[in-house]
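Next up: the structures, one after another.
Only the coordinates and a few stated rules stand behind these numbers; no lab work does. This is a predicted model, so every value here is computed, not measured. Cβ atoms are built from the backbone, for glycine too; each structure is taken alone.
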Structure I
Amino acid sequence: MMYASKILMEAFPNVHLLGVFIVAETLVFRRKALYPLYCFVLITGAANAFSVWWIPYLYIWAFLWGAVMLLPKRMPLWLQAPVYAVVCSLHGFLYGTLYAPFQAIAFGLDLKGTVAWIVAGLPWDAVHGVSNLIAGLILIVPLKKVLEKIYGSFAKYR
């Protein structure tokens, strides 16, 4: 679903539902959310010949997973949607900055070049962050509930 949603939304640069899926899956499956996350990463790499841009995918999505893991497990219902959406949004706003260390190493950028690369990507990170906020506010809690319902019905088979 993650990969399909990314492909379906490619007409809108930096707008996708990956953050929504990662947040919801992490809230429900905790450590096991790394399985679908890295399945997505591997499918994306395989579909795109594991190009150089793919390497940061090995760590960049783990930052979002880790941030969600640090959130309290029990949170008042009224607070869930805004908190989850803000975490998802912050990942979008920081995406270019998180990507930058790899860019610096891979392309020999010094600090000045790395900062210039980050600054050049800020408009795209803004689109990413705002779209993650909107999608997160609308979709994370309902998706979390659906996953809990499905996972609960299979709990006897765990």
Structure II
Amino acid sequence: MRIILRENVPNVGKIGDIVSVADGFGRNYLLPRNLASLANERSVKEFEHLKRVAEVRLVRARAAALSTADRLRGQRITVKKHAGDDGRLFGSVTPREIVDLLDERDFTVDRRDLSLREPIKALGSFDLSVKLHHDVSVQFTLIVEAHEAEPEHVKKVDDDDD
């Protein structure tokens, strides 16, 4: 029996392989578990078409990732946070905040693709990398600066006293 594998099957083949297997193995194991489909003329043509479409989509995604990487490479992004006298932040800079800062500069990035092991909790400069595609990564610099506090001698005026 000739089949097209939909999943990787140990000792049989990888996804997309067209292989010959024993009739019983195909009928009783592979087909009921949706690990494979019969390899008739129509399904082989359909599979080849889907494979070509996926390859084109992959090439386009990689090209878009390379373009974004060229624009993002070497960028210096600054964030201001409240910090104590010792340089430690009140709170932290999280991946979500970094993604929002990148989004403000027209870089669409998923927060899970950032190489941030733990939230940033100190002032300074941090070299971060982001994975834009499975084989395209780029580095940029995040600068965390202290948020300037208002001078204590400035009196706030309430507008409700009118």
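For structures I, II, calculate distance in nm of label points 7 Å out along Cα→Cβ at positions 48 and 144 and state which one comes out highest. The partial results should precede the final answer.
Details: I: 2.8; II: 5.6.
Evaluating distance in nm of label points 7 Å out along Cα→Cβ at positions 48 and 144 on every structure, the highest lands on II.
For FRET efficiency 1/(1 + (r/R0)^6) of positions 24 and 64 (r between Cβ atoms, R0 = 41 Å, to 0.05), which structure out of I, II has the highest calculated value?
Sorting by FRET efficiency 1/(1 + (r/R0)^6) of positions 24 and 64 (r between Cβ atoms, R0 = 41 Å, to 0.05) in descending order puts I first.
Quick check for you: by mean projected area of the Cα convex hull in nm², for residues 8-79 alone, which of I, II is greatest? Each step should come with its number before you reach the end.
Values: I: 5.8; II: 8.3.
Of structures I, II, the maximum of mean projected area of the Cα convex hull in nm², for residues 8-79 alone occurs in II.
Determine which structure produced the value 32 for relative contact order in percent (Cα under 8 Å, 6 or more apart), calculated from the coordinates; the candidates are I, II. Kindly include the intermediate steps, with their values, before the conclusion.
Numbers: I: 32; II: 19.
The correct label is I.
State the single structure among I, II that was used to calculate helix-only ellipticity at 222 nm (-39500 (n - 2.57) for each DSSP H run of 4 or more, over all residues; to 500), giving -9000.
Details: I: -26000; II: -9000.
Source structure for this number: II.
Computing mean count of other Cβ atoms within 10 Å over residues 88-95 gives 15.0 for which of I, II? Working shown, then result.
Values: I: 22.2; II: 15.0.
Of the structures listed, the value fits II.
Assuming 26.8, 89 is Rg and Dmax of the Cα atoms in Å as calculated from a single structure, say which of I, II it is.
Numbers: I: 16.3, 55; II: 26.8, 89.
Answer by label: II.
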